[in-house]
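Q: Down below are the structures I want you to see.
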Structure I
Amino acid sequence: MSAERKTILLTGASRGIGHATVKRFSDAGWRVITSSREAVPPECKRDPNWTQHITADLSQTQAVEGFIGAVLQELGDAPLGALVNNAGVSPKTPFKERLGCLNGDLADWRQVFQLNFFTPVMLARGLAGPLSKGRGTIVNVTSIAGHSVHPFAGSAYSTSKAALSALTREMAVEFAELGIRVNAVAPGEIETAMLSPETEVLLPRIPLHRLGTPEDVAATIFYLCSPESAYVTGTEIFVTGGQHLY
């Protein structure tokens, strides 16, 4: 693997924001290493910059540790230019009831926090060496739901994303000593499989009067990993069409 071309590691890559982010970085010539619980679609495997996909369930601690080892082996002596913590889970009920503090299974809470919060911590710590070598960046994908009560996102998901926002600030200070910038992107209502069918009712509260696209989020992630944001760290950018202003 050439050290001249920057490398991105992205979790949750098989669809939605993750898939769009892979394309954005690949179009810019980055080498791409990805992970998801599912294999990547066949058309993605034809992307010459999509160097390696590692199928792993990152909601399991042992799987994360094994994944870090596989990434380090894949990198060898090459630096890592970016780590994008995009993998996440948001439990839903079959009867359209919001999962709150009173009706949510605590086992689900632990699973949500493991993937949405603890896995980003583990990946950042485990890959700090190659990230420092590459003067790289970490981008945590948070959510508008981490900043106010959301009508559809459950309490476990929302609080895990709020914790990830706070983690971004803490990491930005600590990782700066290693030459690593850490920022976050908080998407709003983005047209992905995670979106609730009822989301259309929220359109009047979005100043730009449309749902976001995965490409909107991917472009912001790319900016935070580019030289244009070289003096930006500890920042969370809302990609919400202005919805977070209400």
Structure II
Amino acid sequence: MGRLDGKVAVITGGNSGIGECTAELFAKEGAKVVISARRVEQLEAVADKIRAAGGEVLVVPCDISKQEQCTAVIDKTVETFGKVDILVNNAGVVDSGIEPIDKVTDKTIDTLIDINAKGTLYMAREAAKVMVEAKAGSIVNVSSVAGYTGGGGVAYVASKAAVIGMTKNIAMRCASENVRCNAICPGSVVTPMTMTMKQENLDPNMMGAMAKHADLTLPVCKPVEIANTILFLASDEASAITGQIIVIDHGANL
């Protein structure tokens, strides 16, 4: 307890899954938590749980694909709490069909790039402005093992690989300013988003190619396992770690 005492943390996609678990964990560790997502009712439900447990939380709805909404989240955080110590760039979407290069649609490309790549970049940019000025901060980007290994729908892979690239770039630029940036790459995680994917919608050729390069007999991750790693990277315990990409998948993609 107390690993984030005095810290202010912004968590995107804080309405469910990894984001919800991370928000609850951060609040227990003493952080003032700002949660954002598109679904306001779900955000309020998470906030109610955090407050019931004695935590402090601010709800700021946001569609991260909209640049002005990302700016508003950071502005509201600074207005309310005076600073931003931590950004967890967790919001993102998956494609329902794991579409390969010969079948991917323009709609899928636009949606995944707008949210996963551009949205993550928008949020990181606005938070970094505050952190660089304060000469302190930690950004944790949530990429995916798909972006690390290439196993997934091509647009999803592209969007998550972009997160890995921007993480290294931000870390390089901001190291001299005492602002850190790292990324995690979860493998399969049991969350409401992944549980809604229907097997019949998944491209069999892409699934077959992916199966040749992963051990599907190993366990899938739980949100708390991902949140624990995010907590470490966000905390001062990881003060010397920046620009790193950490795969969390029980070894399924070694």
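Bear in mind these aren't lab numbers, they're just calculated from the coordinates by the rules spelled out. These numbers were taken from a predicted model, which means no experiment stands behind them. Cβ atoms are built from the backbone, for glycine too; each structure is taken alone.
Q: Given a value of 0.75 for FRET efficiency 1/(1 + (r/R0)^6) of positions 94 and 174 (r between Cβ atoms, R0 = 35 Å, to 0.05), point me to the structure among I, II it was derived from.
A: II
Q: For the read-out helix-only ellipticity at 222 nm (-39500 (n - 2.57) for each DSSP H run of 4 or more, over all residues; to 500), a value of -13500 was computed from one structure; give its label from I, II.
A: Going through each structure in turn, the value belongs to II.
Q: If you work out distance in nm of label points 7 Å out along Cα→Cβ at positions 30 and 222 for I, II, which one comes out largest? Each step should come with its number before you reach the end.
A: Working: I: 1.0; II: 2.6.
When distance in nm of label points 7 Å out along Cα→Cβ at positions 30 and 222 is calculated for I, II, structure II comes out on top.
Q: Suppose FRET efficiency 1/(1 + (r/R0)^6) of positions 190 and 238 (r between Cβ atoms, R0 = 25 Å, to 0.05) works out to 0.45; of I, II, which structure was it derived from?
A: II
Q: Among the shown structures I, II, from which was the value 3.7 of distance in nm of label points 7 Å out along Cα→Cβ at positions 110 and 206 calculated?
A: I
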